[in-house]
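Colleague: Structures follow.
Here, each number is a calculation from the coordinates, and none is a lab measurement. All of these numbers come straight from a predicted model, not from anything done at the bench. Cβ atoms are built from the backbone, for glycine too; each structure is taken alone.
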Structure P
Amino acid sequence: MQGRSLIIFSILSFNCFLSSALSRGYSQSLNHDFVTIERWRFPNEVVTGYIFDAFIDSDEQLALMFFRDGIKVVSSHGVENLTRVGQGPGEMQRWAAMFLMEPFLIDIENSGKLIYFRKQNHKYGYEKTLWLRHDFNFPHVKGAVYSNGKWYLAGFSSKLDNKGNRVHGYYLSIYKNGRQTKRLLFKDFKGLCRGPYFLAAHIRHFNNSIWMMLASELQVYVFDIKKDILIRKIFLKLPAFYKKIQDYIPFKRYPLEKLIQIYESWELSYSRVENFLITEKNLIIQIRTADSSKSKFALLFYNSKHFNLEKTYYCDDLLLCEKDGRFYFFEYGDPGLDEKAQFVSIKIYREK
């Protein structure tokens, strides 16, 4: 009788544990449920800058935009520069974001210039240049989407009436026919700080809407692309280890090397949203753990209907993009922040 009671107690305890684990979203190494199916490793292709964005095209070519290294097109066969740095036709100078709209790969520059590269015979070549008209208040572009005849630019654009010891402005700027039509996602920051300008903003197009996230918060903003209005805020469950952002970088005059050191320390000090993807099943978000005792990153899988946190995976590779169930990662993290990520090495995972 006592043995039977122990068995029943064990079963009930396990069920309680399982129910609790499912409600929290269980945690594992990425290798627990995913397997590496390919690895593109090019030790001679040294890179030094932060990764701004990534897209995988229909030819399984990966376009990567780096802060210092421009745009590189990577495949299993090698690495090529999309174009040269310069001011001539088809050359890049102030690249900030890119967007894949096949057959075009488009470079969006912080000058308002849009440089179109057309793919022919698996190669991208310069096609044309267009401009977005603007005054001196053009957004600090971090990401871009083209949809419904409009450009949606993610990145801070300050209000011109800033007064006192604060900075405020918008993180979504909308352009139609080359002109700005609207600004959305207003944020107000206390103190004169550089953070609003540096803060990464991620943007995606999904199911006739625009989805956005800021690096500083586990919250999703959904915008209607017909009316260009905010239609939903999704507040996501924070994992137990999540470290909130603290102070922003103050406005002071720093030597360049000092500013770079302060910036890197700041970016590594909180659970920064590095990227997010949307599939029919999941909202997938990668954040930094900001904890030296853990892996660099946590990959959070939220249910795309109810946005419950279902799974958490740990890894040291930076999530780039996904296509047809294949997840592309930059091995060892971001070259701008992670010392081991000094050359082009791409790992491709799929679920087991």
Structure Q
Amino acid sequence: MDNIVIKNNDFNPVNRGKNLTIDFDNVVKTFDQNPKTRVHGLLSADIYDTPQFEGDRVNGSVFYREAITTSPDYYLYNGEPLLLREFAGTIGEVVGKGATIYDLGPGPSEAIENKTAILLDSVAPYHIYKPIDVAPHFIEAAENTVLKLHPNLPVKGEVLNFQKQQLPDTENDKSLILYLGSTISNAPSLEGWKLADNPHYVQYLSLLRRSAANKGYFVFTHDCNQDEISQVASYNYKSFANIFSNVTHKIKRDLLSDDMDADAFKYGYEWNARANCVEHALVPLKDQTFTIHDPFDGRSALISVKKDERYVHVNSYKPKVGQMQQKLLASGWQPIAHQVDETGRLATHLCLAV
């Protein structure tokens, strides 16, 4: 990382840095000058953020809502409600009543109404509903939406990075962890890795397993589509370009990078057949050097990017059902049942912590 100089200093945070939700080190690694050591897919959780003040250019959640409601070929969202309705009876029969629901990355209200609500209905009555996310606005949206659907259900959201931290209190109750929306497949990687090479899945699924009490349950969906043509069609919309490219404004805002030209990037994506992965990249429109600051610990980094270079900030792996089940078994989850939708592009799994 010879283009990046990290140092400690006495940088004073200003208001816009106080709600930092982007990881300083992830940004550093994403823009590493050497493609061989550059880490792909580290900013997956950062593309959905929302404005925090008047005039804020960070609008990822706005573009995301637009994408999932207006893109007819985006089967990840359009097909998931039907798949969940078909699988809900199995979940309800196995899990039974009275579970504490941990909803990871619940998304906007539309996602709650069209997806989470299906599974809430299948396991009612429940103990409590707990949406978990790094972004407070998604927690609030989930709480408000679920309360409208189930006014008597206790809700208690928590801001937490569930990809790095264990979930709270799962040892105390029968738990059902939900991870809908297919983002479980957004794994970091190094150049040239295939899915089988990637240790992220076992590491992350093992973290979730440690979060779950024995006999706790886990339900998640993922994209298993390995057809390049339909992959290209699903992302070929301006709203998706806006989602993935808007993260530069979050870097500028949360890492206090006043000298960064956040508009001097375009979005590019490619299907990586070797890895069964869609690689989403930031492509600079010009050479530029800018400084990022961590407003909490005082570090700063000088980052240089090159025109037309691809900086893959989000990975979307497409594991086959058998590949995903192998990762589950290796991380302490026992697959109980699964279902693939009629197109063969989406799968949902029910697992037990053993």
Structure R
Amino acid sequence: MKRPGLALLVVTLPLLLLIACSKPAAENPFNYPFIKQLHLKRQQGRPFSDYKAFYLLTEDFEPLVESAADIDHMRDVLKFASGLSSHYKVPWTHFVDANSLAAAFTSSDQDLKQRCLAMIGDLRAMTGAGDDCELHLHGPLNRELLEQLKVEQKLHVRGSGLEADEHYRQRRSFFFQSFYREGYRALVASLTYGKRMLETSIYDGKMQVLAFRPGGWDHGSSNQDTLMYFHALSDSGLIANSGLSQGDFGGNNWRVGNDPGHNLAAVSVGEKNLFEVSPTAGPGGYVNPVLPHDLNKLAGTVKDEMAVIVAVYHLGGLQQTKHASEDGTQRTEAELQTERQTLEQHFKTVADLTAARVLYPITLRELLEMIVAQQ
């Protein structure tokens, strides 16, 4: 006589296996067929030839801009960041959220408008001193700003693509808000005009904005989404991305970027190659402020190539505002000062490792020049 428990197990086990097998596994973009890892060859006779790794310090520039006081506080943060860069000889690569600058062009509050223009002037001065500015968006470009830019410049915007709706593995941020809600042409328009706005505002109109970082690390739910995302970058005149993520947002398998030696890639888009320069994955805050690793050890993780360590910071986290932070609390002056001290200690650590010929600080623009030269 069969025991009821055993009979139930025999009946339900195949069903459970069928359900388990039908659930799609979390996709890893670094394994997509159109993404091929790159490895930087060491070059002799260059200033960085005997260093272990390049060090790329990036930040997502997305300040709160609701009042003149907000901008004044952010400008103070930029002054602090610029001072660190100048003193320790470590440049920033700023991924600038174009929507955070919209007030400089669309605000009816003249005081807010002028102060936002002054903040853009700060970014211009920092790039003149050796920093780099690239494009960042969390969703479509501000509609009022986009319409104004379209009046000023008639740019060619490519348009093709299919609408879709499916389970979303990532937070519903850049790609979802832009493509799934607006469509491919609107996605390309935001990228095209956002890129041109930064070039006009910061680079005197020169075609200097080369790379994009998606807000929310959102480039879609599948390899088809990701390929379409890179097509949109290509159609917008961009040549690089920084921010592939894998796994399900909020889950244990969620991971932004990849390890040194595995975080650079060539992305085939039709007859073109775009490039991925991903953040260095690892423990820490969001995303890795500011790499609480043993940087010396991290720099030596790959052999026979030049490793690239990419840090991600949010200077907006140092901005004093009247609003609570993401965790519902408002940080005190003492906490913000501690955060500044932590950041300065990080700069000192990088400077010490530079003096020891371990890390070679570099901007994304400089890195892309070397990657292109080796293709």
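Colleague: For which of P, Q, R does helix-only ellipticity at 222 nm (-39500 (n - 2.57) for each DSSP H run of 4 or more, over all residues; to 500), calculated from the coordinates, equal -3500?
Modeller: Answer for the origin of the read-out: P.
Colleague: If distance in nm of label points 7 Å out along Cα→Cβ at positions 102 and 294 is calculated from each of P, Q, R, which structure is the one that comes out at 4.7?
Modeller: R
Colleague: With mean count of other Cβ atoms within 10 Å over residues 126-133 derived from the coordinates and found to be 14.0, which of P, Q, R does the value describe?
Modeller: P
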